[in-house]
Structure 1
């Protein structure tokens with residue numbers, strides 16, 4: 001009974017901490033959010049809390065720290081965040097592998113990769129391929145991004161560029 005109450009209290013405290021982190025992020029208090037998220041991950045290391053900490057690191061323009069915290073995560077969204085962090089660190093090939101896996105990271109693969117985060121994932125893949133000078137593949141990914149999310153104006157802009 002006492003152990004159950006302790007777990008319930010811990011869960012409530014974690015939820016309050018998550019709310020405080022989100023509130024800090026929403027109000028552009030990124031350092032405060034990062035501090036709280038680091039404490040949260042220290043207390044209970046879960047993929048959900050790592051994702052939140054990585055978001056804080058990205059808001060503070062520290063993608064190298066986000067890469068470190070997300071390296072071993074497996075969830076779809078964390079794969080996307082990890083790839084975004086690698087992209088921001090200019091590690092384009094690693095970002096592509098993180099996003100689509102090794103079997104799809106060469107230009108000769110005929111299968112369609114499982115890209116996390118819908119149209120946003122395909123847009124990121126297009127950006128990565130553009131940086132790797134694979135322009136035709138990048139255009140294809142931008143089209144897929146627009147198919148999945150017609151409001152991705154940035155994908156339309158990239159397709160409109162004169163390469």
Structure 2
């Protein structure tokens with residue numbers, strides 16, 4: 001099968017899945033102190049699941065969605081899922097100061113914020129109170145706060 005040169009990240013992802021679909025370790029990630037392998041098929045299923053979950057939350061073409069997280073599997077799945085929906089990914093470095101996080105969210109007009117941990121939430125939550133564009137916050141990890149939706153429910 002001949003491949004054409006991809007021109008978008010979605011095309012590149014689709015080509016990689018076609019080319020490496022049978023590989024058991026197309027993505028390796030660290031979780032709970034150990035390395036795990038993810039097959040291309042499992043990666044694709046994860047991306048499509050997260051994409052459908054984001055769409056169910058109202059994410060549509062050209063919507064801005066911010067990700068405030070350290071490197072982790074959920075970040076990768078979310079990034080690829082948002083691209084598949086045609087949404088605009090607004091990555092925020094995990095060590096940004098809370099005031100800078102709020103500024104990035106306001107400036108980008110992000111409607112949704114994906115956040116990694118309870119520690120991140122504790123660090124930035126007060127700064128987010130005045131950010132009117134953010135309609136929902138989804139947490140990768142379980143966080144005891146009614147304002148946050150769990151990523152596992154996407």
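Any read-out appearing in this document is the output of simple, stated calculations on the displayed coordinates, not a laboratory observation. This structure is a prediction, so every number in the text was calculated from the model and none was measured. Cβ atoms are built from the backbone, for glycine too; each structure is taken alone.
Worth a mention:
- Test item: helix-only ellipticity at 222 nm (-39500 (n - 2.57) for each DSSP H run of 4 or more, over all residues; to 500) calculated as -23000, pick one of 1, 2: 1
- When Cα Rg over 2.2 N^0.38 Å is computed for each of 1, 2, the largest belongs to: 1
- Answer label among 1, 2 for the case where relative contact order in percent (Cα under 8 Å, 6 or more apart), calculated from the coordinates, equals 18: 2
- Comparison of 1, 2 - label where distance in nm of label points 7 Å out along Cα→Cβ at positions 18 and 34 is highest: 2
- Rg and Dmax of the Cα atoms in Å, for residues 10-49 alone derived as 9.5, 27 - corresponding label from 1, 2: 1
- For 14.2 (mean count of other Cβ atoms within 10 Å over residues 26-33, calculated) the corresponding structure among 1, 2: 1
- With distance in nm of label points 7 Å out along Cα→Cβ at positions 98 and 114 derived as 2.4, matching label from 1, 2: 2
- Structure (1, 2) behind the derived value 16.6 of mean count of other Cβ atoms within 10 Å over residues 42-49: 2
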